[in-house]
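Trainee: So, here come the structures, one by one.
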Structure P
Amino acid sequence: MRFIYHYPETNGPDGDLFAAGALTEVAAAAEHAGFDAFSLSEHPSPGARWLASGGHQTVDPFVALGFVAAATERLRLLTYLAVAPYRNPMLLAKSAATLDSLSGGRLILGLGVGYQKSEFHALGIDFGERNTLFDETLDVLPQHWSGEAFSYQGTHFSARDVMARPRPAQDPIPIWVGGNSRLSRRRVATRAQGWMPMSGGAQLSSTARTPSIGTVDELTEAIADLNAAADTAGRTEPIDIVYSYHGDGLDSPAHDAQRHREAFARLEKAGVTWVVVSSRTVGLAATTEFLDAFGTTYLT
């Protein structure tokens, strides 16, 4: 099982997004500590009410992960997650291919359908079409990345005999799909390389318009359902399962370490292959201290 460090999120409109430390320095510290990947999320135009009531600030994940790529050597770069319907799939494919090429094949493209109606409206996207647009993205990405000529008729675009070069470094760039619904799992089983279930509890699931997965037993059942769907689809390659861990007391990683090790072991037994952790640290020194302590305790 491998570990992802998610750059700490700043809630509300007034705080400093980079309060945990400069992005490149934090990423380099995460790599030094033994983490396998680094992640950022996105909200290009979130609702002011959502942000004021505890929503989090974001950067453009593709631009920011480009900075991370330049400051590190081996960290995988995860969009956790990018909202696929917000972008024309050709532009999304090109951003992903560019980042993958420049990083030497380190991108993992985490994608979600999205849930904020006001954000869809601000971007000129029909919220009711989000699932159609998501599936179109899954259609277009592999064709775009192939480097070969292709045509495609989408809901809002028509591509006729187009070709994108250069190809990304990976073939394919791994796609991890977020969301707890059966539809999300069906997409993973047939069209993606990983699944990112949401583990934030019932309230967060309600906000994000996705069913709740609240216990490890429920997660185990959902993973079994996913694997069964993959078997039915004739999949033979393994599917990555990503879980965001929020264990009490993890802000002091070395404290009560055995309890966290047992929790990680239960997740691994359930089928989880990647665990996302973050911190609530302020300042580079405190963030580096957290990363070093986590690495020494769990990653060595």
Structure Q
Amino acid sequence: MRRNLIELRHLRCLLAAIETGSMTRAAQALNIAQPAVSQHIRTLETALGAQLLERSASGVRPTARGREVAAIGAEVFTTLERLGPAMGPGSSIEEVRLGLPMTVSPLITQPLMQAATQDAAAPRLQLSEGMSAYLSEWLLSERIDAAVLFHGQENPDLETRPILSERLYLVGPPGAFAPGDTVALADLGRFALILQEERNALYQLTRAAAEAEGVQLKAKFVINVVSETTRFIAAGEGYAVLAPIAFVEQLAEGRLSAAPIVAPEILRGWVWAVRRTPGLPAGRRRALEAARLLTERVLRERTGAVSARMHQLITPA
């Protein structure tokens, strides 16, 4: 038997399926996708080398082996609940798989991992980087446990908490903007823009702000990779609406120029997101909360430094 393949989520899905008598109702109770429930139970069956559920059109019911495993699983969760208070409110041996957008990951990965190793109350962190449009899907499919998302990517099956907001800029080639320049939102339609795909949160935010002012955006390219976007801008191939974390270093080196968007300004909010999971063990809740507090602290510190650097670069001498 390959015990290393068995995870608590596999047992949780089995217990929910047996209790509700249905994969669909189990998924609803756990607030995850039904295919994920089925996959977790199949993984458990493979690991144990036994069929745990009898499946039919009317639902599911446990086999004899399934009842044995469910009883053991219930004991496991009971034991974890009993251990939780004894471990103390600040301690955790849990691992949290955290998803970060591609624009955020380079900013905080190193300081976040360093902070996690120095904080005795912090859980072990496993970081994954992905396009922001896909992180919520990874959460719902249980590929990750928590994520930093941009406002507008929330899902009814996710719990979110605001972290911070940042101002967006129009970024152009060297010399396009001088320190002190601004760009009115009403003028955004005059620029040949490099935009992202429609599912991208930054694109949705930019489009919504433009539509609210009756501005028609003019797309020259659609590029989802930030590094390629800034390379195209530096070569004079267009302009883009970006947050400072995506371009501040190139701005400092003189490879780009930028002006804040005003009248009105465009603000992008960041949120912390986890799955809605009723009956989550106390120890797991503490681990996720500790990960949230640590991530929020590091994000605020790093974005604060970026904001201060931007102020220096765009303020007239």
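Trainee: Given a value of 12.5 for mean count of other Cβ atoms within 10 Å over residues 10-17, point me to the structure among P, Q it was derived from.
Mentor: P
Trainee: Still on this structure: When Kirkwood radius over Cα pairs in Å is calculated for each of the structures P, Q, which structure yields the highest value?
Mentor: The maximum falls on structure Q.
Trainee: Quick check on the output: 3.2 is distance in nm of label points 7 Å out along Cα→Cβ at positions 122 and 186, derived from one of P, Q. Which one produced it?
Mentor: Attributed to the structure labelled P.
Trainee: Let me ask another. Given that Rg/Rh (Cα atoms, Kirkwood Rh), for residues 42-169 alone, derived from a single structure, equals 1.07, which label among P, Q identifies that structure?
Mentor: Going through each structure in turn, the value belongs to Q.
Trainee: Which structure, out of P, Q, was helix-only ellipticity at 222 nm (-39500 (n - 2.57) for each DSSP H run of 4 or more, over all residues; to 500) derived from, given a value of -12000?
Mentor: Working through the options, I get structure P.
Trainee: For which of the structures P, Q does the calculation of FRET efficiency 1/(1 + (r/R0)^6) of positions 162 and 226 (r between Cβ atoms, R0 = 25 Å, to 0.05) return 0.15?
Mentor: Source structure: P.
Trainee: Thinking of P, Q, which structure, once mean count of other Cβ atoms within 10 Å over residues 234-241 is computed, gives back 19.8?
Mentor: Label of the source structure: Q.
Trainee: Given structures P, Q, which gives the highest value for mean count of other Cβ atoms within 10 Å over residues 114-121?
Mentor: Comparing P, Q, the top value of mean count of other Cβ atoms within 10 Å over residues 114-121 belongs to P.
Readers should treat all values here as calculations from the given coordinates under stated rules, not as data from a laboratory. Remember, predicted model here, so these are calculated numbers, not experimental data. Cβ atoms are built from the backbone, for glycine too; each structure is taken alone.
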